[in-house]
Structure I
Amino acid sequence: MQITLMKSKIHRVKVTQAELNYVGSITIDEDLLDAVGIIENEQVHVVNNNNGERLVTYAIKGERGSGIVCLNGAAARKAQVGDVVIIIAYGSMSEEESKTFKPRVVFPGEGNMIV
């Protein structure tokens, strides 16, 4: 049997932009993506701590070192600049694999930079 577990989490970053007139997705600083092992176009869940909104979209690479976290397209309606969000990616694995699996988590600091 395959089970679904959290594989990656960017915990409490601030939304830096919201672009309604865009194709869709969430743009994330490439340093943050690399730190947790999220790849471009991977499905992510975004949880907004300010208003309780939750959404599922896909990640796209933002400029490395920029701290960008930008909700694009319809997702832009789910957050405002300055909102604090958690970005989570999940993976499927066997129950046996799950016993030793360790998710990758970062807790960015000021400016969404990795501390």
Structure II
Amino acid sequence: MTTAPRPSGIPPMPERNTKALRTAIAEHTPQLLADFDAHWKWAIGDAHDIAPVPAFLAQWWAEFAIARDPSLDRHIHDLESRAADASTNAEATQLLTQAAHLRREAGKAEPGQ
């Protein structure tokens, strides 16, 4: 599968495995690579149990899906920042709910999308 950016400039999602995801992160969102590697080393490392791998992949799948689209990334971070500065709990909750929804939707991206 190609990882060349589409005409929109947003790179497609890679194959759904940690190796392909790490390669896509390194190529298109290198600012995430150190955190990806540190999280892998902490969560998976030399473990003999691969049970945590699906949760790791799901988390980083969504992170890449967001970071590859600078507009979406800015929008989510803006919502979260506004929530931190909100004057009421209701306002903060509404903003964080919007951000969480966008994060969940990003995590649903399929390979090649």
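Data table
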| read-out | value |
| --- | --- |
| Among I, II, which structure scores highest (criterion: FRET efficiency 1/(1 + (r/R0)^6) of positions 52 and 84 (r between Cβ atoms, R0 = 25 Å, to 0.05)) | I |
| With helix-only ellipticity at 222 nm (-39500 (n - 2.57) for each DSSP H run of 4 or more, over all residues; to 500) derived as -20500, matching label from I, II | II |
| Per relative contact order in percent (Cα under 8 Å, 6 or more apart), the highest-valued of structures I, II | I |
| Identity of the structure behind 0.90 (criterion: FRET efficiency 1/(1 + (r/R0)^6) of positions 36 and 76 (r between Cβ atoms, R0 = 25 Å, to 0.05), calculated), options I, II | II |
| Parent structure of the calculated result 114, given that volume of the Cα convex hull per residue in Å³ is the read-out and I, II the choices | II |
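Bear in mind these aren't lab numbers, they're just calculated from the coordinates by the rules spelled out. In this text the structure is predicted, and so the values were computed from the model without any measurement. Cβ atoms are built from the backbone, for glycine too; each structure is taken alone.
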